[in-house]
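Please go over the structures that come below.
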Structure I
Amino acid sequence: MHKIPGYENDPLVDGAYLVDEPLFWATHLLQYTGGVEEPLCAGFGVSEADLWQFYKRASDERQWPVLSVSLSAGHLLHVIYRNFPEDNGYDYVLHHPEWDSMSSLRC
């Protein structure tokens with residue numbers, strides 16, 4: 001996994017395995033529904049219990065999954081599943097290996 005400036009002391013793990021999980025997209029979109037699972041369960045054909053079980057696994061504070069996408073000119077887009085107990089969410093970091101940590105773009 002690529003080193004991500006500003007996250008050197010965080011428990012990052014390669015999250016590529018998540019994308020192949022049937023519950024990944026429903027769980028990823030859960031944040032955008034404000035925790036309302038009914039439309040996601042209906043749209044993805046999953047149960048609420050399965051959705052929350054997968055969410056709990058993906059939001060383990062001991063490991064923060066990272067999805068990294070290579071872009072043109074050597075840039076990398078990292079989606080970091082920030083799993084602080086009281087502050088979880090997604091961090092989007094655009095970085096280039098030649099940039100120092102202050103040059104990364106966080107959204």
Structure II
Amino acid sequence: MTSDYKIVLTTCETKNDARKLAAILVEKKLAACVNILPEVESVYVWQGKVEQQTESKLFIKTNVQRLEELMACIKCHHSYDVPEIQVLDVSTGNPDYFNWINEVLS
């Protein structure tokens with residue numbers, strides 16, 4: 001079972017990049033809210049080499065109606081060739097908060 005509400009995760013190379021992407025998503029009404037964790041340490045393989053980098057992590061709150069457009073917007077405005085886009089279903093929560101999300105995104 002999937003929920004009407006989603007949290008989308010992505011990372012950005014810098015805090016400034018994260019702020020810019022968050023502003024675009026909110027201004028376009030694709031996200032009701034974006035939380036930015038300014039520093040996370042990422043270890044990953046890129047082009048056959050282990051990389052280690054400090055990035056900013058975004059927690060993007062949206063609904064299912066905006067999800068496809070939100071993911072396309074991330075791909076369009078992201079500085080990475082292959083940006084992280086992971087979608088988490090929200091199983092339950094405060095109905096008033098969900099109403100607020102719908103209001104903001106309408």
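From I, II, which structure was helix-only ellipticity at 222 nm (-39500 (n - 2.57) for each DSSP H run of 4 or more, over all residues; to 500) = -7000 calculated on? For helix-only ellipticity at 222 nm (-39500 (n - 2.57) for each DSSP H run of 4 or more, over all residues; to 500), the value -7000 is produced by structure I. Source structure of the calculated read-out (relative contact order in percent (Cα under 8 Å, 6 or more apart), 41) within I, II: II.
Matching task: 15, 47, 28, 9, 1 is the computed value of P(r) over Cα pairs in 10 Å bins from 0, in percent. Pick the structure from I, II.
Numbers: I: 14, 43, 30, 12, 1; II: 15, 47, 28, 9, 1.
The structure behind it is II.
Values quoted throughout were computed directly from the atomic coordinates according to the rules given, and no laboratory measurement underlies them. The structure presented is a predicted model; accordingly, all values stated were derived computationally and were not measured.
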